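Next come the structures, one after another.
Only the coordinates and a few stated rules stand behind these numbers; no lab work does. It should be emphasised that the depicted structure is a prediction, and the values quoted were computed from it without experimental measurement. Cβ atoms are built from the backbone, for glycine too; each structure is taken alone.
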Structure 1
Amino acid sequence: MKIFVTGATGFIGRRLIPSLLTDGHEVTALSRSAVRAKKILGERAKVVEGNPLASGSWQEEVGRCDAVINLCGEPILKKKWTPARKRLLLDSRIIPTKLIVAALETAQRRPQVLVSGSAISYYGSHDAELLTEDSSPGPKEFFAVALVVDWENEALKANRLGVRVVTLRTGIVLGRGGGALTEMTKAFKFFAGGPIGNGRQYMSWIHIDDHIGMTKLALTNSGISDGLNMTAPSPVTNREFMRAIGRTLGRPSRLPVPGFVLKLLFGEGAGLLLEGQRVLPKKAQDARYQFLYSALEPALANVLSSA
């Protein structure tokens, strides 16, 4: 399969692409810097230089491929959510997706499938209610919900072109060398780890190896379309999650992080940490996907073994 990938050098992309190449696929990666991308991805990946936020010759590559994986998007909690930051979060997701769909529309030979990024914030804030792909989106007056719903809607426009669309509703991705877990473990190394806020909010997580496996499932399983929950089948509360980190690292997990501190740091974005969703991967389970890490502690042990 010939696969076109955006967001290729990000936390997930830089791990996904070598796996796709190992499986025998041909990968074309879009990057603003071909030199940097080659250093990260290796020589086996074809790299097309271009700006995913602007129309360009890179769009012609879409029509030369069998599938598109769209992982573009600024990190969601890297900085405080000012109005300018919120605009950047939107543009970095919506604009590349629009340009991909535009490329699909003009392609002489359209790819069979578009696999596009999304997030479990689609569902909004919930307590212990179990959520599946059949659950309704949250209220759009909340930015985190509106961001993801609008992002998915742009991708789903490819359906009218006869392209199967899968949106990857991703939870907290556990992997080495980046992602949310790197930030969460910093306090533990100074014996200052503990729950966030009241600790009762649910955290739906996935090991990066399963994220890659489920992305491949979305590529190849024609029975999967629309939203796909990218989470392990065992979500836990934040308090349980932090205790598991503490046990894995051999550190205490008793010092809570007050909510007001997070609100000072991230503004409205703190809601992603202080509120939660208990999300189940029903479609993946129905497709008999075999999780490599279905329980939290083995996943943490794998990721933090060299931490």
Structure 2
Amino acid sequence: MTPEGIRGEIDAAADAAVSFDPQRPLLTRVAYRMLGSVADAEDVVQDAFIRWLGTDRSAVREPAAFLRRTVTRLCLDQIKSARHQRETYVGPWLPDPLVEEEEDDDVTLPLMLALERLSPLERAAFLLHDVFGVEFDEVAKTIDRDPAATRQLAARARTHVRDARPRYKLEKEKGLEIANAFFAASRSGDMAALGSLLAADVGMWADGGGKRPAAMGPIVGEDVVLKLHRSLAVLFGKYGSTLVHTGMINGLPGFVTREADGEFQTTALEIEDGKVTGIYVMRNPDKLKHMH
């Protein structure tokens, strides 16, 4: 390619970036909530930029809507292959942890897990309309359905995820106080203190992805969760577990630790009426790379 040609490509990319870059944070949030993977979301957004680069941008009246539509459609394609991968996933699957997100759009970790059970179109309709505030006519264009069908998809999704949305908003300070107490009790082996934090029907899910040791299924019930933590406390006492950060993880209070093997781990706590009802532990190193 001639120097002029190279310069022309650089200028075209710079021109495309001027209109694309302000949209990138929102597009990444849409893609992450559709896919549950930071790396996949970033790949989709970059793919959308390449498509934007090849588009006649002067003919696009609403770049934000055009780009959101492009990202959503790319995500719908990606979900098909992701679902096949999930079928062979080792142990419980959890979305990549996002620590201390600045944006608060009420999409907590339990809600993301509930979204996994929806059809891809239900998921897109719910996220775009209920979470990101896109009008139904625009959502309908995005997913290539008529507005009435799109409303039905969102309504069905709403019904399915209702139980995953918190009934009462937990004060952040109170949540972090419980997270700190949970860390202290679980690492010191103080089972009486830990038991006082847990709901009777508490559930625990750990995602090791077959890369690090983790329970192969959910652990449900206060007694069973305490029994596991009694065993873990012995290991923590012998090999160590260092607190790196206490904060919000996927909208839930929690903490980041560095474990004895040198790898990060995140623990997010679902809390209702002052008691921990869900414990979500991310141990899969592939899903923690973005935190390094």
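When distance in nm of label points 7 Å out along Cα→Cβ at positions 120 and 152 is calculated for each of structures 1, 2, structure 2 gives the greatest result.
Taking FRET efficiency 1/(1 + (r/R0)^6) of positions 40 and 144 (r between Cβ atoms, R0 = 30 Å, to 0.05) as the criterion, the top-ranked structure out of 1, 2 is 2, with the highest value. Which structure, out of 1, 2, was mean count of other Cβ atoms within 10 Å over residues 128-135 derived from, given a value of 17.5? Among 1, 2, the structure yielding 17.5 for mean count of other Cβ atoms within 10 Å over residues 128-135 is 2. With distance in nm of label points 7 Å out along Cα→Cβ at positions 192 and 224 coming out at 4.0, pick the structure among 1, 2 it was computed from. Only structure 1 yields this read-out. Of the structures labelled 1, 2, which one yields 0.95 when FRET efficiency 1/(1 + (r/R0)^6) of positions 32 and 248 (r between Cβ atoms, R0 = 25 Å, to 0.05) is computed from its coordinates? The value was obtained from structure 2.
Taking Rg/Rh (Cα atoms, Kirkwood Rh), for residues 88-231 alone as the quantity of interest, name the structure among 1, 2 where it is greatest. Largest calculated value belongs to 2. One of 1, 2 was used to compute percent of Cα pairs over 34 Å apart, and the answer was 19. Which one was it? Here the read-out was taken from 1.
Supply the structure label, taken from 1, 2, corresponding to helix-only ellipticity at 222 nm (-39500 (n - 2.57) for each DSSP H run of 4 or more, over all residues; to 500) with the calculated value -16500. Here the read-out was taken from 2.
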